[in-house]
1. Which one of P, Q has helix-only ellipticity at 222 nm (-39500 (n - 2.57) for each DSSP H run of 4 or more, over all residues; to 500), as calculated from the coordinates, equal to -3000?
2. Given a computed value of 16.1 for Kirkwood radius over Cα pairs in Å, which structure among P, Q does it belong to?
Structure P
Amino acid sequence: LAGPATAIPLTAFAFGARRVSFTTLGLLQFLAPTLQFATGLAFGEPFTPLRAASFALIWIGLAFFSWDTIRRARMA
């Protein structure tokens, strides 16, 4: 059961990834942490200070990565 539960979403992702631009795909990848966070809240997961700190650190990391990517694109 775990095999198909993993293979089906990965196959669907690969199918869809070939049909959108890299820019769109990149933006969708940045949304994943927030969508996972929202899903957890929707299903009643407790939002502890540790999870809040983890969420903030993930977005800080994404912000640094985005800043570096934009900076390199402007320099090129």
Structure Q
Amino acid sequence: MTFDPESRRSEDPCPQCGGLNTLSHDYPEGFSDLECLDCGFRSDAEEIAELARFEGALLERDPSLPIPVKKLTA
């Protein structure tokens, strides 16, 4: 799934600093994000942090399950 927003200068006030130097990213899927160019605020920062907090490390492993390896014969 690819999200391709249409970005525009919105001049909507930033909720963090109140600045008007903002961009709105409008997605065809029906949602939008606000980005402040003055203070760096992003309305989607919390969602991005949720995605980035998982390393994808393998926490448990069942040693009884063999790793599938294809053996080559010469």
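FYI, it's all coordinate maths here, none of it is from the lab. None of the values given here were measured: they were computed from a predicted structure.
1. Q
2. Computing Kirkwood radius over Cα pairs in Å on every structure in P, Q gives 16.1 only for Q.
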